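Visitor: These notes open a run of structures that come right after.
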Structure P
């Protein structure tokens, strides 16, 4: 059985009832977080929205911040850009991949067009998340080490599987959809090195490609059987090896949806734990930014080597700052948080002066998502192992809701509207996708 066959077998057979209740709850929680990020990011995705408005043709899909209609492919691009704009969309850290921004706009567009039910959307989402993370858990870091962006390369595969499930394709067609999407993938990490804007739109292109792959498969276009593991397949082309999997896919046994985490700060996923740990150190050990002479941030090798992580000023714009671990730590030390406004102040001289004294160190004793921070200062040496390790960011539904409330005006959503969205998601088994769209656009 090829990898595409194994993925297609899972995609066509899994049901919400066969998944643990915690997985279904995680899907709803992720929807709440992701749709909240659409609303919060709507002011930072002007180009995507302008393209959606300018298209002169059929308009069948909703823009998820205000409900107006756009061409489906343009809606997917714009909705993904809004979801991704603050870089606070969800992350599967072991795969270095964003599943929400690459899959959810595509799945919602397909589901809206076919008047799907809430359970059908949740099932399509489950397929996308499990298939995408199973493929990307090893291929993602391997892609990244060669300069490719995992979300761009692999996001279309995830989206194609979920879209194919929503379209009720059979096993053979789903396998072809995955094969076609594998051949459409691409995108580099040079955006992080240059501090330019490709990253915000790569995710939507991946989602659009996933839909097109499923539609082509529905029209009997065949994808290569060994599209992933073949001698000229995705794995070898993007990772340099035909079989990058160090762990079995274990579909339906190991539920990787549960490994998805969220982001408390509008910066790169890699920087979330370092910022959180530094703030905890300052609170528990009692030092301030003025006490820091220099610091070291130890990260796992894939994260330390991720483009932009160890970058320093000058930055071309906010993109470079939100990727830079030294900048994010310096900003957190001074402001005792990192906000969008702080990231936009990417040329702040005081923050930059401190960031220049912070070094990123690759540490092969650490796993992705872990870090160690060493601080040298006028009051002595401080180490992160002197404090309790902060918990990971796998928040439950009520915690995501509370954090969205705390965003206040940044969310771009009245409290009553947020309550309506939360209520709709809690009861999504008995609602339609169009009900969900009405709730998020209220």
Structure Q
């Protein structure tokens, strides 16, 4: 990769500008807007994107490739224009909008977000931030250069539970962390599909050309629009892309790992050339950093999980109250930190219930002081404050420059191992330069864009 900005260099840049945070042209413009109304444009209006439709003060324009999903008229969008091509929307309304939300399939996250950032617009983008490793790096760099407010839609990053996990790990609650296991109940969409379905006519009202966007063109077929695209290599990032930015958020935050030295595919079922597998697990290996020890992090999906910790096996706290004879098991999704002095279990995808195990260890635990600022305004509100200029551009916790971009890169290195699909295959990385060294993996770090959809430069 040609882009080699390290997190250390990002943080140095932030420190350099912190004393003059409000003198740049974009922050000044945002502050001026804060006196009136924050004008929004929405890329994507249906499905998950619908959660962003009420953000800001007024909707100037919206875009969805499927006209059947366009919003009904309301007080906030009564004069808004609808589009199926976000390129046209952003070009036409560049001077009328202040901020943009992006809630499309994964493969369109980068071009829509990058276009908006190049125009100096604030951006909220759903997770995963991008479809490829190179795109995540490029968005992080562009955000730092433009100093616009950004936020990725991993809502748990604004929650209390993730903050507690980070504070406890950093305080040494379980000693030096040596091993971490994270698992998800995804996929909940089809994967392991060996053959592409037959082509079909494009449904009325669907702009298929813009749905495909930057990806290789293919005829419309079943199993893509409007939800099942996640499992297809060309459009989605699989389970780790969908939930890694949620479930693994506490790991990335607590351990501050930067890049791994290696990613290894441990087990795979349902390997094929079109979609992510039905089941798999892989391992990131992270070198020591400062006073933090080296550690391995495992990711499981498709029903695969680590073994139930021995500390939980006979712990009454984890017994099924309705069926006490049922063996204790791990929750559907979660993370297990294993340290030299104990273990920490985080149940669910959003870090809401961290606990030391077994329960007596939790009861005896003296909680450390809360050192991470709490978010009281919500995940969208966290971003809005920066959009209005009431907070610095890098205030949002999951901003693209210092957090969401680097997190997404590491997630997607795991997705590359799934795509290569050979058990035991190791992707070698340079953790200092933050580059991929293995030739077989380099081809998946970026993609060849269709004409009219390449916004890398």
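Visitor: So helix-only ellipticity at 222 nm (-39500 (n - 2.57) for each DSSP H run of 4 or more, over all residues; to 500), computed for just one structure, reads -16500; which one of P, Q is that?
Guide: P
Visitor: Additional query: Can you spot which of P, Q the value 0.35 was calculated from, given it is FRET efficiency 1/(1 + (r/R0)^6) of positions 84 and 412 (r between Cβ atoms, R0 = 25 Å, to 0.05)?
Guide: Structure of origin is Q.
Visitor: When relative contact order in percent (Cα under 8 Å, 6 or more apart) is calculated for each of the structures P, Q, which structure yields the highest value?
Guide: On the way: P: 20; Q: 23.
By relative contact order in percent (Cα under 8 Å, 6 or more apart), the leading structure of P, Q is Q.
Visitor: For mean count of other Cβ atoms within 10 Å over residues 188-195, which of P, Q scores largest?
Guide: P
Visitor: When mean count of other Cβ atoms within 10 Å over residues 108-115 is calculated for each of the structures P, Q, which structure yields the highest value?
Guide: Going through P, Q one by one, mean count of other Cβ atoms within 10 Å over residues 108-115 peaks for structure Q.
Taken together, the values in this text are just the output of simple stated rules run on the coordinates, not laboratory data. Here the structure is a predicted model, which means the values were calculated and not measured. Cβ atoms are built from the backbone, for glycine too; each structure is taken alone.
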